[in-house]
Structure P
């Protein structure tokens, strides 16, 4: 129960269940002191206020840090309504439990990756004691989203330029691109990852493969083919070498590859059919917008398994069975056998470095945290993926079921054993799988795709050089800070520098960043020019041939 009252200093305040939410004397000064003690003079770029009351914390943050982005999490809708009447919510991102959006999704959409630099989180102590359950839910999701954002930053620093390069190379080289038509709505899906438990369910999958759509991650393909199981769809998102290594020597002529342009290059060298989707990175959108077709937009989730699950949900309204999604090592075993990584270990094995020793060292490096109770290993990355699946809410039409689940449990996903699985498929009819794709219409020819790519890169380079000229002439960063297209490009080409510059501007002002920004822009221009030269040289060589 919420009761309003006026404090001795004349300020409005409230009681919740007879407990004071703010000071009964001067809640404004109380909020000022609290913010000063918690944040100090660190000059945050973004402040998340958890358990906000009726506006005093928000006002204190705005007063002390007027440049900061403010995200406000209310633990009761009534508090949000009271705060709204006091006109303190303008230009802020607000959430309360009655909103038609879960806290995880809200935080993901409200916070950009760059907001993590200079982020400050505060929780009003009274709110945590009054609403412990919602407080725990909010803090848990905050922790998970920050892990995912940090993971995204690490991935973008390592892979940003590769994503751009791959997108242009794939756009030019992919000749036959297809469009997917949904299979029958009643068609169940079996989604296969490459965790060790895949071996336990592989015979069941083989038994009923003609009655389900088989969607596989690249790392599980070798194991499936070893048991003569032909995956209908392979979802590939990773940009690096190993993603294609899983498929390089596999017979995937019967499979459809779902991939973004930024995925690993070289799939055109296989006989597999390709269906493109957008992740949607701005450069992918630019390229695909020239194709006069509609492409699905599937935002990246950090792990290809999550993307494959979303694709499965788009394709089917029936049950989705998940096999091999372990998100942990079983002792030193990371994958079901056979596996393409094991072949690499065998090639490099020697008397002083046998395969078993290499597997042990690899498990220590990639999954350093050991659980002696169930003899599993994990890592920060695996725990981040685990957190995403734990918070995952299945689409209403789908029922998600794990086969032979690993020790890593997902509360929102049920489990099924052999007897129930056989019973489910026993009465079902076989399905026709070849009718759900067709060739994409109005796909530009190779020369046109090359010219499209060169035009985009010329535009980028022109934008960069114009900004360099403006910064040198004005000795300010106004044109740079307000150029959203350029900032998007730099996120992928120079993210580490961009984070560093954002920190310097936040702490020391933009004048301290003139030279670092010019260096960063020149470096990005060199990358764009090299990519343009490579495409231009390829086009000239192709025309001569």
Structure Q
């Protein structure tokens, strides 16, 4: 750890010999004691930055003694300067200080560090290790000097809950509530501990009566947290209130009180939608009830945030209405959500399907083709989620593209299809067909962008036919059409194109000799026979079609 002291006064303190340190419990002069009292009050009120200069003065007036330096370190913990606090605590220990004060400081800093890791999304054993160490330190400190370190009962309860040391955590939480009955974090933590005790006891039929007592204590504690929170305006306070409502919902869910559960979810959404797992909510609520819950939460959230709306709630409303087949309303919700959450490109998929179900086929094509252009992986994932239905829809829309002359968009929808079903040779040939046609539409243009796009389309057309031939290497239609791309569009590998024309003609004759061909296949192979012979003559005559 770093040995950089946190203040100039601390530097002076470090300069003293070990014998100059006095026990933390030693009485302070009245002036110093008053400064420390004021500083601790500010720390308790989440105003550690304001407390810091006061505690610096106290340390200077007390000659840098450890008994006062403890509270300056405590202030650093409140300011989030955890490394500094741990370094300074180690320096106290190196200077000869021992006892519950160091346990107190170590425990608070480690508990805060674990909570910081959680807020940062850090995973792994570091969180558990920090909480377990914090629990041991804080338990020792509060058992030794419960009055001096009374503000350690809440973090002890929090660390105990994470470490699943539930009896000790319960007692600590109850003590924290008794010390600060109008707080929010205190009853909230008591509720979490009691609810965990309920879960443990509820798994044992013999302990069901005990479990019910734990459940009642948990629900009452969460309700107290809600009452104490009032109607906050600060974001952090709103989040605390939302979490209390969410815990009430979780408690009610255990009792299968769905209507009350959903009301509590709506209350959580009203204060901070970010605390709610919408996917989990979707799992417990039928679509109509889910919609009612989220709509109620959104209305209340807008009351708390006038003139604003919330993209995630609007999106989920759209999804619920989509599932309920209220497609016009769903489309409007998704469009509104997309303005607020433009990076969530999957919304284009739902806009497209909402339009499809309203028979706005060109609008559906716009959305799905745009999604594929912007984020092919998401387009494929969405299409694969309900494969049979979505491939059927894509097939219909490709037909609509063909009628409208939208060759490139047809190709993009075909790309989605083969992404979901990569072994479908026919659809790979459609990829080739439509990209070739899209490039042909730009054949006469001399604009640089058009020339670049045209060549790119033709390259992709060749890839499409190549994939089709990798699956059905002797299909006469694919052989002829693939050779056409090499011959007329890309103007390369002409020997290969010639061989493909020859093979296409041979295979068409072989297939047409069968007596079990369907009418459609017979027409297709007749075309392949005719076109391959004609194309071969043109190739041998040096005609590239340009």
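Here are a few things to note about the model shown:
- Which of P, Q yields 3.0 [distance in nm of label points 7 Å out along Cα→Cβ at positions 308 and 460, calculated]: P
- With distance in nm of label points 7 Å out along Cα→Cβ at positions 388 and 444 computed over the structures P, Q, the top value is the one for Q, the highest of the group.
- Source structure (of P, Q) for relative contact order in percent (Cα under 8 Å, 6 or more apart), computed value 14: P
- FRET efficiency 1/(1 + (r/R0)^6) of positions 84 and 196 (r between Cβ atoms, R0 = 41 Å, to 0.05) from the coordinates reads 0.20; which among P, Q: P
- Top of P, Q by Kirkwood radius over Cα pairs in Å, for residues 428-499 alone, largest first: P
- Test item: helix-only ellipticity at 222 nm (-39500 (n - 2.57) for each DSSP H run of 4 or more, over all residues; to 500) calculated as -24500, pick one of P, Q: Q
- Origin of the value 0.20, where FRET efficiency 1/(1 + (r/R0)^6) of positions 108 and 404 (r between Cβ atoms, R0 = 25 Å, to 0.05) was derived from one of P, Q: P
- At a computed 0.50 (FRET efficiency 1/(1 + (r/R0)^6) of positions 100 and 420 (r between Cβ atoms, R0 = 35 Å, to 0.05)), which of P, Q: P
- Taking Rg/Rh (Cα atoms, Kirkwood Rh) as the measure, the highest value among P, Q is held by Q.
Computed from the coordinates by the stated procedures, all read-outs in this text should not be read as laboratory data. Computed from a prediction, not measured in an experiment: that's the story for all the values here. Cβ atoms are built from the backbone, for glycine too; each structure is taken alone.
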